[in-house]
Structure I
Amino acid sequence: MIQPYLTIAPSSGMGRGVFTSEDIEKGTIIEVSPVIVLSREERTWADRTILHDYLFEWNPEQDQACMAMGYVPVYNHSPASNCEYEMDYSDRSITIRTVRDIQKGEELFINYHGDWNDPRPVWFESV
């Protein structure tokens, strides 16, 4: 499920990103995306490709990874994101929910560390 007001458009300095064409209230589920779960061996292979940049750690032990479908791979990172994601291991899905009110035209961000306001730099940012 992807809300119809979400669009993919150019994002300044980040390639593409996910944007909204309508105002969105805090706490709104904007996407529920199925995932493809990779075994430890498959993840080792995928880490040697461009797919590495789009994988999420999977399961509580984090010994697997997953590739999300839908728009999830296109959300850009922000240390103070306006959305959060939640893994559903039994349903094999990722849910994206807003953490504050979002205005029409805004880009939607997630924090790649999993906590929407985690300030730590990510692997592609200079320290």
Structure II
Amino acid sequence: MAHGWLQSLLGDDAIVQSAGTEPKGVHPKSILAMAEVGIDISGHTSDHISQYLGEDWDLVVTVCDSAKETCPVVPGARNVIHHSFDDPDDETLTEDQQWALFRRVRDEIGEWAQEFAQTN
């Protein structure tokens, strides 16, 4: 979702990629939640961070604590910032609770991304 927000807000001014330490695929609820705010992430992929190691990056953003702990240093990154968001993929919740969590996290990421885009 962060990739979708940042690409939408920054447009052609930035190349945005996303990767994880344990990629599981783009969650269908993420795709639908982002579509509710007019952002299409259906073509996004779930890549492993190793795919991008060795490349130069102006900025790397980690959005979950496990990524921050697993990748405290990213070779090739000029700057690294961390902002933790809850992982909305919680299978212990009811369907309604899951949707509420996906929407809340989507909106929190959106607020953060808007602030980021305005200051960078």
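Bear in mind these aren't lab numbers, they're just calculated from the coordinates by the rules spelled out. Just so it is clear, the model here is predicted, and its values are computed rather than measured.
Here are some notes:
- With percent of Cα pairs over 18 Å apart, for residues 48-95 alone computed over the structures I, II, the top value is the one for II, the highest of the group.
- Value -12500, calculated as helix-only ellipticity at 222 nm (-39500 (n - 2.57) for each DSSP H run of 4 or more, over all residues; to 500), assigned to which of I, II: II
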